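Quick heads-up: structures coming right below.
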Structure P
Amino acid sequence: MIVTPLTPESVREAIASQSPPAPITPIVMDDIQAASYLGISPHTLRKWRSLGTGPAYVAIGRLKKYRLADLVAYAQARTIAR
């Protein structure tokens, strides 16, 4: 096996040839992030939660968090095919 020594130039070339990483969607979101994901206001999401009609959420103490899988399932359950 041949090992090529790393030079500053080879490192710069390797970095330049890589594409930037894709933005990461968090797996667990707060109500502002979850509302943005669904395209609604945080107030609407909080109201749905208080009425028991919104997506499933996780209560951690007084914090309310939304799992990405629950938001996707909620949106898919309300998809209307025409």
Structure Q
Amino acid sequence: MNNYFIYLLISQDKQRTYTGFTDNIENRIKKHKTKGVRTTKNFGDFGYIILEKVLPDERLAREAEKYWKSASGRRRIKEILKNKED
């Protein structure tokens, strides 16, 4: 079984972010970069960070993704991004 990852895409201009989860981070990022994901196909160039590694349990990964997309998760993302700039 693979581990699941919660990841964050950050547009080059830092104006847009996308949070997702996957059990194959390399393939998923490649799919985003080749415009194979509808929600990010017009995203432009981006960087990414892994927010969390979840044990091999898809249900827990979905719950974690839901947290990162919530208001408190987005606040935490802003803190992470701010600290990366410092």
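Bear in mind that the values in this text are calculations on the coordinates, not laboratory data. Remember, predicted model here, so these are calculated numbers, not experimental data. Cβ atoms are built from the backbone, for glycine too; each structure is taken alone.
Look at distance in nm of label points 7 Å out along Cα→Cβ at positions 40 and 64 for each of P, Q: the largest one is in Q. Among candidates P, Q, the computation of distance in nm of label points 7 Å out along Cα→Cβ at positions 16 and 56 that gave 3.5 used structure Q. Among candidates P, Q, the computation of Cα extents along the principal axes in Å that gave 65, 41, 26 used structure P.
For which of P, Q does relative contact order in percent (Cα under 8 Å, 6 or more apart), calculated from the coordinates, equal 35? This value belongs to structure Q.
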